[in-house]
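Where a number appears in this text, it was derived from the coordinates with a stated rule and is not lab data. Nothing here was measured: the structure is a model prediction, and the numbers come from that model. Cβ atoms are built from the backbone, for glycine too; each structure is taken alone.
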Structure 1
Amino acid sequence: MSFIKNLLIEEDGQDMVEYGLVIALVVLASAGLLTAFNGKISTAFTALGTDVTTNIK
């Protein structure tokens, strides 16, 4: 019984779980933003590639 009480009271791994949750939220937010701006990002890279190709000649 004391093992279970110590397991519930112990806070050693709590920080790692919180960092993991923050990282997961950042990844989800980044994926959402990349999905939302997919067309604009693609257009920007295409324009950049075209400019580089035409100006290197």
Structure 2
Amino acid sequence: MLYPVEFMKNTLIFWKESIQYEGVSKTPFPDAKGAQIHERDIADAAVVAISEAGHEPVRS
């Protein structure tokens, strides 16, 4: 299962104005750890998971 949380496109939307006008990225939680991921990378991982051997679901 893929569970992406922080999408790069959303990050760009949220940071666009502060980067454009102030030259900095602002976030409401500067000490929080995050991992933004590009939508294309999620798609690439999904292709591997459904097309290559070794990624079958575990049956109990």
- request: Of the structures 1, 2, report the one carrying the highest value of distance in nm of label points 7 Å out along Cα→Cβ at positions 4 and 36.
  value: 1
field: Among 1, 2, structure where Cα extents along the principal axes in Å as derived comes to 52, 22, 11
entry: 2
query: Which one of 1, 2 has helix-only ellipticity at 222 nm (-39500 (n - 2.57) for each DSSP H run of 4 or more, over all residues; to 500), as calculated from the coordinates, equal to -29500?
result: 1
